[in-house]
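Every number here is computed from the coordinates shown, using simple stated rules; none is lab data. Please read all numbers here as calculations on a predicted model, not as lab measurements. Cβ atoms are built from the backbone, for glycine too; each structure is taken alone.
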Structure P
Amino acid sequence: MAISIADTACVDPRAELADDVEVGPYCVVGPDVRIGRGTRLVGHVCLLGVTTLGEFNTISPFVVIGGDPQDVSYQGTPTRVEVGDHNIIREGVTVNRATEKEDGVTRIGSHCFLMATSHVAHDCKLGNRITIANGSMLGGHVHVEDYASISGGVAVHHYVSIGGYSFVGGQSRINHDVPRYMLVDGNPSKVRCINVVGLKRNGVTAEGVDALHEAHRLIYRAKMSLKHATEILESHGHMTAEVKNLLSFIQAQHEGKHGRGRERFRKGGKAASEE
């Protein structure tokens with residue numbers, strides 16, 4: 001099918017648009033933008049910098065993707081944003097391109113739902129089938145794994161990792177990593193229980209749910225060491241794939257600083273993220 005571009009849209013002739021792309025009124029598409037087939041820019045959308053959108057995305061009005069990172073160290077290098085397929089990005093969402101501090105890419109996977117006015121900062125990495133509700137903000141370098149859900153009004157500290165199948169309660173302040181499969185909320189945030197609804201909804205077996213219940217009880221209620229909890233889980237036959245994934249996530253978190261597994265202290269006592 002043919003490309004549809006509204007008369008009032010401004011699309012640079014160097015931009016690459018696949019078949020069946022729709023560019024609505026008053027959109028701005030820069031020269032280094034690539035848009036996959038079937039993607040729809042509803043109106044008043046700005047795609048800036050080196051930005052790639054996959055197929056069949058729906059981008060609502062006043063979304064800005066590919067703007068400069070809000071980082072004072074950024075020197076104008078051609079970093080980029082990559083967005084996968086079948087995403088819904090609602091009104092007023094902002095996705096900033098990366099800095100030079102990691103691999104130069106801010107990345108969003110496929111089948112994600114970013115609700116109105118949410119913010120994805122520079123160098124963030126989002127997996128697939130993630131939901132971020134209205135007004136939530138991801139700081140720089142945040143990683144979000146598949147099937148995670150973030151409620152409205154959440155503030156996520158830079159370098160935090162949000163584990164797969166987890167749920168973050170509304171208006172939470174997330175300074176520490178959110179373990180896989182857990183429900184976390186509060187200010188300061190705490191692990192409350194496992195994300196039972198999300199686990200069942202996404203096909204985790206009853207055996208897997210029961211094993212995660214026991215892992216949560218030992219680690220977060222009985223306050224056992226990771227080693228002791230692992231021994232008990234193994235001896236009682238609870239070492240499912242989900243529990244192994246949870247334990248590896250928590251181990252990585254313990255090896256980091258400030259409750260964030262991807263932060264490491266270097267010589268001189270300074271965290272890598274502060275350099």
Structure Q
Amino acid sequence: MKYYMPFIVLFFNFTSMSIAQNKSLYLKKEYTDAKLGSIPYRILLPEHYDNSKQYPFILMLHGSGERGDDNEKQLVHGASLFLKERIREEYPAIVVFPQCPEGDFWSNVDNNTKSNRQSAFEFKEKGAPTRAMEIMNKMLLSLLEEYNVDMNSVYVGGLSMGGMGTFEIVRRNPDLFAAAFPICGGAHPETAGELIKTDWWIFHGKKDKVVPCEFSIKMADAIRAANGNVKLTIYPEAEHDSWTPAFAESELLPWVFSKKLKH
């Protein structure tokens with residue numbers, strides 16, 4: 001086995017370098033609002049992008065650990081999925097990863113830390129958006145105008161803080177998204193009635209100690225009770241990083257791209 005070890009190390013180093021280089025296909029951009037300021041984002045266009053054709057659009061919201069202004073960290077989780085050759089061939093789409101500023105939050109939620117260091121989230125049924133949500137929402141609407149988007153095929157997904165943001169941005173745009181896939185997120189169950197025009201696939205890890213699994217279960221139950229279309233996947237052994245098995249779901253993207261906006 002020792003004769004193959006250098007080759008194995010070289011292979012994995014090359015693979016890591018290839019992934020890093022591929023992420024450069026996500027163009028670095030910045031959206032600026034005269035009132036709210038700027039927000040960085042990365043955008044991946046389909047191969048051989050043709051502005052005369054309409055494309056699906058996917059908005060991806062990262063977690064709290066990827067906040068900042070480097071326009072890099074938001075690509076840590078999920079970005080590689082959309083770079084796979086087969087995915088780009090079968091599902092040509094515009095994919096956007098905005099980056100939330102440090103100290104801000106996608107979702108309008110109170111995050112109080114208990115003495116045991118577990119986070120306690122108090123989701124709000126109503127209220128003004130955070131600055132990050134407001135400017136990101138304006139960025140989204142601007143991009144939907146700038147590019148030739150199939151407006152029946154607009155999707156959103158996110159993990160942790162981004163999962164919470166996924167629920168909220170759908171609530172704030174109830175007639176926009178055909179499908180949404182929040183991972184280890186949550187929201188106020190009373191908002192479910194505003195979410196039913198969107199099809200949902202909700203993911204969570206049963207052993208999550210950061211964002212309790214019950215948040216996703218309650219949202220799935222509430223959407224279902226409001227006559228919405230929702231799938232719920234709970235990973236029995238997963239902790240907070242349930243995005244790892246979620247992004248590995250072979251049916252995730254076929255499910256997403258099969259959805260069309262309900263009119």
Structure R
Amino acid sequence: MELSLNGKVALITGGSLGLGRAMAQTFYEAGAKVAIIARRAQPLDDAVEQILTGATAREGSQIEAWACDVTDPEAIIRTHDQIVKTMGSIDILVNNAGQSAAQPFLQITDAAWQTDIDLKLLAAVRLTRLVWPAMEKQGWGRIINLLNVYAKAPAANTAPTSVTRAAGMALTKVLSGEGAHHNILVNALLIGFIESDQIRRQHEASGSNATLQEFIKKAGARLPMGRMGKAKECANLALFLASEHASYVTGCAINMDGGLSKVV
């Protein structure tokens with residue numbers, strides 16, 4: 001089964017590092033025109049260079065980057081318009097921007113709540129609102145929301161992330177119902193422990209004397225599959241959901257966690 005995105009334009013937020021970059025490369029190798037956005041220009045430039053030099057392109061493959069703070073509504077509109085002018089209307093939107101934010105409830109300030117809502121929920125709402133009309137007009141679209149397993153099974157000390165991710169899952173279901181008639185398919189990937197830049201930051205914050213690979217191996221050994229997932233494994237599933245082969249899949253929140261979550 002060949003998964004092709006030839007002729008499709010894909011926008012991936014948080015596309016400079018980790019899961020976002022892995023999805024950008026995978027979509028690029030599948031023939032898509034890929035736009036990646038993130039706050040910092042240098043990691044974006046590095047990601048584009050690495051993909052161009054390390055990936056196998058198909059005819060029509062393209063990758064471009066735009067620096068954009070997705071918590072800024074005006075910046076979102078401006079960047080969306082630039083992407084459309086450069087690449088054409090967006091067929092595939094991957095809402096991947098976000099970072100782990102988990103504290104005991106009483107330690108979370110109003111400002112921290114608002115920051116998390118802006119980054120993980122309202123950014124997805126605003127971008128979806130921008131790309132939706134063109135998807136509806138052409139009768140084809142794919143929206144993939146990257147969440148985490150706490151969206152289904154929140155634990156103590158996981159707010160505000162668990163709350164905003166649960167809202168993202170609800171948004172996914174709402175949009176899937178509204179988009180189905182227009183062949184706009186909306187799904188979510190609920191991420192567990194994946195080797196990514198976020199894991200690197202956790203390793204640095206831990207103060208551990210272990211190397212990063214030792215840290216990853218030890219943490220992964222506690223998981224049902226005995227290892228952490230790879231960013232490429234997540235990207236492969238996202239590619240399937242973005243392709244024609246997932247043409248009857250919508251409204252799903254798929255655990256990408258190697259069996260970690262106790263909730264299906």
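A value of -14000 was derived for helix-only ellipticity at 222 nm (-39500 (n - 2.57) for each DSSP H run of 4 or more, over all residues; to 500); which structure in P, Q, R was it taken from? Of the options listed, only R reproduces it.
To test your reading of the models, identify which of P, Q, R gives 16 for relative contact order in percent (Cα under 8 Å, 6 or more apart) when calculated. So the calculation was done on Q.
Comparing FRET efficiency 1/(1 + (r/R0)^6) of positions 37 and 237 (r between Cβ atoms, R0 = 41 Å, to 0.05) across structures P, Q, R, the highest value is found for R. Distance in nm of label points 7 Å out along Cα→Cβ at positions 29 and 253 was computed and gave 3.0; which structure, P, Q, R, did it come from? Checking each candidate, the match is R. One of P, Q, R was used to compute distance in nm of label points 7 Å out along Cα→Cβ at positions 77 and 181, and the answer was 2.8. Which one was it? Value 2.8 for distance in nm of label points 7 Å out along Cα→Cβ at positions 77 and 181 corresponds to R out of P, Q, R.
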